[in-house]
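Enquirer: Listed below are the structures to be examined.
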Structure 1
Amino acid sequence: MKEGLQKFLLPKALQKLSGLTLQSRYVVEGNLSGRHRSPLRGASTEFADHRAYMPGDDPKRLDWKVLGRTDRYFIRRYEDETNLRVYLIMDRSASMGYAPINISKYEYACRMAAAVGFVVVKVRDSVGLYLYSDKIDVQMGARNSTQHLNTVLRVLGQHKPANTTNTALALHQIAESIQKRALVILMSDLFDDPDGILKALAHFRKMRHDVILFHILDQTELDLSFNRPAEFIDLETNEKLLVDPRGIAPSYRETMKEFLAKYQSACNQMKIDYRLVNTKQEPETFLKAFLEERKRCS
């Protein structure tokens, strides 16, 4: 049975993702030498600032030009280069199991996670995982290896959408558990209390994490495009409601528009990279376009 990358990504998808990188827009902290700026001062090639010379400092780091101008001793400090820690935060609540045709939102999110993980690991950055429903179900630290990525994806494949949702509580707990500045990617349909979720996202920004939000929805959830009366079942509460979608579609679409706009506006204010993801689009195609745009804008 296929596991890991082979289960979620076809060879043509891997080819499509080759050459792409995921850049953090902010300072990060990691363990490996990499391409991202770190708040730690080290010995890289990018100049940061000066500080007064102190006994024990390496004389090789003295700035002789400053000494000649001021007759005072200063050393040069540089931005250390570090690897990026990327944490995938995956919603596995029951609503993510919605699959009107052939792929559920959760399965789509898993393919997105595989694609992101592949891009991250191949450039020596690290990937970790948090899987939640009404609580944190799985927590895996960030590591840089294909073997670790395959383990992450195997865990995702072993879990199915279940239980109710408490996104805000899970996100607050995750924000507290990530000690070093990192890039976090939340994949969810966000069918929970928006105000609570937005406060939790603000918690990540307060901790100075870079945040990407992939808001994953099916087309029928966006426009209620059903042509006949139907019984709708809440996947998390089993509540049932018999309605004619054609009669309520206009008001539903307006409510959905407001729902999406609230997240978009709040994320813009918090400098969170928010993207609506429609499951009718191939995950790898969406991610490729997203990463290319993010690189241009960074």
Structure 2
Amino acid sequence: MKLQHGVELVLLAALWGGSFLFMRIAAPELGPIWLSECRVLLAGLVLLPLVIGRGLWPELRHHARPLMVVGFLNSALPFSLLAFSSLSLPAGMTAILNGTVPFFGVVVAFFWLKEPLTWARISGLVLGFIGVVILVGLRGTTVTPDLLLAVATGVMAAISYAVAAPYVRLRLPGVPALVIATGTLLSAASFLVPLLPFTRPQQMPHPLALGSVVALALFSTAVAYLLYFHLIEQVGSSRALTVAYLIPLFAMAWGTMLLDEPLTRSMILGCGLILLGTAIANMTRQRSAQ
């Protein structure tokens, strides 16, 4: 992986890590479904004028069907599943489930894209996942049917992300990241509309919550999706998915810097393992190709 792509991967993780900060403020007032809808719709509408201004509207219409598939698999479905999981899962568990995305991504890419699967690469993924577990921590919880269902939906969300990434690479090669990001976000918004009447907020959100929604849509969604789909095109789906390891790192970093959350030894150790594992997983393929 080139230095430029590594920087883009870190920047993407920082943007998506910041989304937890914004969601923490806005979700209690808007609810998960309304927050997700506002997030994808606003981000899509912000990017749409850029698509039109650059004369890319015909290309967006031409690829409408695969863009809708990606919008469902990469946003609408996993957003809804993770929102459901968060209602029952203890703190940190969602981040651990999200850390399974690179594993599923490698398996899907191996069978679908015929990407090489080496022991060094597997070890890097395992090391990164261990780092995620140490970083967020595992707390004792009572196993209940609701908890198991929440874990199942969280895993399904991870699988959905893992399937969407190689689908983009196969069905949308050469399509500008701006077109993919805009089309998938607006498609995701259309899929979430039927759920809105059943999940209406109880009261008008506070201005701080509304501001968090705007920041979530602009930075952690619009800009982040542009980077993400660009990385899929440049470095491949399974390597782009390793961003899932870095997201908890930045989520906790933002919490420490902006919310005065404590910095613990487990956080430092977990961060080190995540960075090492991600580096190994992303460097292996480049070496084997030389």
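Any read-out appearing in this document is the output of simple, stated calculations on the displayed coordinates, not a laboratory observation. Not measured: the values here are computed from a predicted model. Cβ atoms are built from the backbone, for glycine too; each structure is taken alone.
Enquirer: Looking at structures 1, 2, which one was FRET efficiency 1/(1 + (r/R0)^6) of positions 52 and 228 (r between Cβ atoms, R0 = 30 Å, to 0.05) calculated from, given that it came out as 0.85? Walk me through the intermediate numbers first.
Expert: On the way: 1: 0.00; 2: 0.85.
Label of the source structure: 2.
Enquirer: Let me ask you something else. A value of 5.6 was derived for distance in nm of label points 7 Å out along Cα→Cβ at positions 60 and 260; which structure in 1, 2 was it taken from?
Expert: Numbers: 1: 5.6; 2: 4.4.
This value belongs to structure 1.
Enquirer: While we're looking at this one, here's another question. I have 22.0 for mean count of other Cβ atoms within 10 Å over residues 68-75, calculated from one of the structures 1, 2. Which structure is it? Please report the intermediate quantities before stating the final value.
Expert: Values: 1: 12.0; 2: 22.0.
Structure of origin is 2.
Enquirer: Say we calculate distance in nm of label points 7 Å out along Cα→Cβ at positions 148 and 236 for every structure; which of 1, 2 gives the highest result? Each step should come with its number before you reach the end.
Expert: Working: 1: 3.1; 2: 3.7.
That would be structure 2.
Enquirer: If mean count of other Cβ atoms within 10 Å over residues 108-115 comes out at 25.0 when worked out from the coordinates, which of 1, 2 was used? Numbers along the way, then the final one.
Expert: Values: 1: 25.0; 2: 15.5.
Computed on structure 1.
Enquirer: 1, 2: which one has relative contact order in percent (Cα under 8 Å, 6 or more apart), as calculated, at 19? Can you show the working numbers first?
Expert: Working: 1: 19; 2: 42.
It traces back to 1.
Enquirer: Could you figure out which one of 1, 2 the value 53 for percent of Cα pairs over 25 Å apart was computed from?
Expert: On the way: 1: 53; 2: 45.
The read-out comes from structure 1.
Enquirer: Let me ask another. With distance in nm of label points 7 Å out along Cα→Cβ at positions 132 and 252 coming out at 2.9, pick the structure among 1, 2 it was computed from.
Expert: Details: 1: 2.9; 2: 1.4.
The correct label is 1.
Enquirer: A further question follows. If helix-only ellipticity at 222 nm (-39500 (n - 2.57) for each DSSP H run of 4 or more, over all residues; to 500) is computed to be -12500, which of 1, 2 is the source?
Expert: On the way: 1: -12500; 2: -24500.
The value was obtained from structure 1.
Enquirer: Still on this structure, I have one more. With FRET efficiency 1/(1 + (r/R0)^6) of positions 12 and 196 (r between Cβ atoms, R0 = 25 Å, to 0.05) coming out at 0.30, pick the structure among 1, 2 it was computed from. List each step's numbers first, then the result.
Expert: Details: 1: 0.05; 2: 0.30.
Going label by label, the one that fits is 2.
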